[in-house]
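Listed below are the structures to be examined.
Values in this text are rule-based calculations from the coordinates and carry no lab data. Since the model is a prediction, treat every value here as computed from it, not as a measurement. Cβ atoms are built from the backbone, for glycine too; each structure is taken alone.
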Structure 1
Amino acid sequence: MNIIVGKNFQEFRVANANFIAVDIGASSGRLLLGKWNGSQFDLEELWRFPNESVSVNGHMHWDVLRLWHEIKQGLLHYRKTYDEPLAGISVDTWGVDFGLLDKAGNLMGNPYHYRDHRTNGLVEKGFGYLSKADTYAVTGIQFMQINTIYQLLSMVESKHPQLEQAHTLLMMPDLFHYWLSGEKCVEYTDASTSQMLVA
């Protein structure tokens, strides 16, 4: 597939460069290679893998270590196939879900799946902390029980032990960015799915 890009990107100073986009959805993931030749991108699928949830003690989780393994396998495949170094890599996943890191930067457990039942009925309960009108005025997004704010509320309500030790929250794509780069940050558009971002 060829993608013709707009004028702004054509000012990119590198004549030839390779980029990888990691695209992980609810049931599968893939690594896409974008080859920039100075005027257009040529896209090809480099690696594909399943994304299956796991159930532990009656709760649904993402198999985040398997996903990380597959990302690394895709990168190894790139290295074996192409001589050119990568100019960049980025990860895109679904919204709302997150990983908690301790003070040392270690993941504190497999992230919960947005379809887990732990947030059932918590939207209305959340209005006891901040009214519906005020929540919407601040965040401007749709009320859904899968939103990060209600996942965290479920942890508060159940006195989940991870909250005592948690130091950093990273949305799912940013967890992978952290493992790839060592840098902790949250990308703005994904943060908006948390219903905790001031819009």
Structure 2
Amino acid sequence: MNITLRDGEGVTIRESDSEHLVEVATRIKELRDSSKASAKEHSRAVQSINNDPGLSDQGKKERIDALESDRAAQRKTAIATEKEIIKNKISEIERRLDGYVGYTSDNIMAFRDAQDRAENITSPEKAATVMARALRTNDRTLAHAVFRRAVEERWDDARRAFANENPTVAQLVGDIQKLNALHENSFNRAVAYM
């Protein structure tokens, strides 16, 4: 199957992307295609009502208002469903991502400490230095926390250093970023369900 989902200028998902992204894109495309078909049916129904000589203007207005209300509810449901699809996939990937670091009740303090240390980093140079040290000493928890911070802040050196050592994890984080961008693109989502 050939799938390409372009959500405005922000997000493009192709069938060559990860299985996570392709799955979400496929489900969204199906949802949007269904909505387009529903919109066409809605337009035909409105046109049919407008062309019905047996209805008064008031009768036409009442029937069209009822159709518009139903269509608005369908759009609202479709938008909520799309957002839920994306949110659920982000949660699934984040759980998988956390599994790479191996958070358990035994090392939850190390996890929290690493997060605190990463949040206190304020420059790309410091992030690169801490990342290099974490990778050199095999401190996966700290490396993971600094990587997430580097991704958020767009600190390329620290991000690349981690990605070179952990390509699978880097791919998962890239998927999360793309899904977050897709989730936040409410204007294009609203347009897709008009």
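Looking at percent of Cα pairs over 20 Å apart, for residues 48-151 alone, point out which structure of 1, 2 has the largest value. With respect to percent of Cα pairs over 20 Å apart, for residues 48-151 alone, the highest-scoring structure among 1, 2 is 2. When relative contact order in percent (Cα under 8 Å, 6 or more apart) is calculated for each of structures 1, 2, structure 2 gives the greatest result. A value of 13.1 for mean projected area of the Cα convex hull in nm², calculated from one of 1, 2, originates in structure 1. Among candidates 1, 2, the computation of helix-only ellipticity at 222 nm (-39500 (n - 2.57) for each DSSP H run of 4 or more, over all residues; to 500) that gave -8500 used structure 1.
Largest in FRET efficiency 1/(1 + (r/R0)^6) of positions 32 and 112 (r between Cβ atoms, R0 = 41 Å, to 0.05) among the labelled structures 1, 2 is structure 1.
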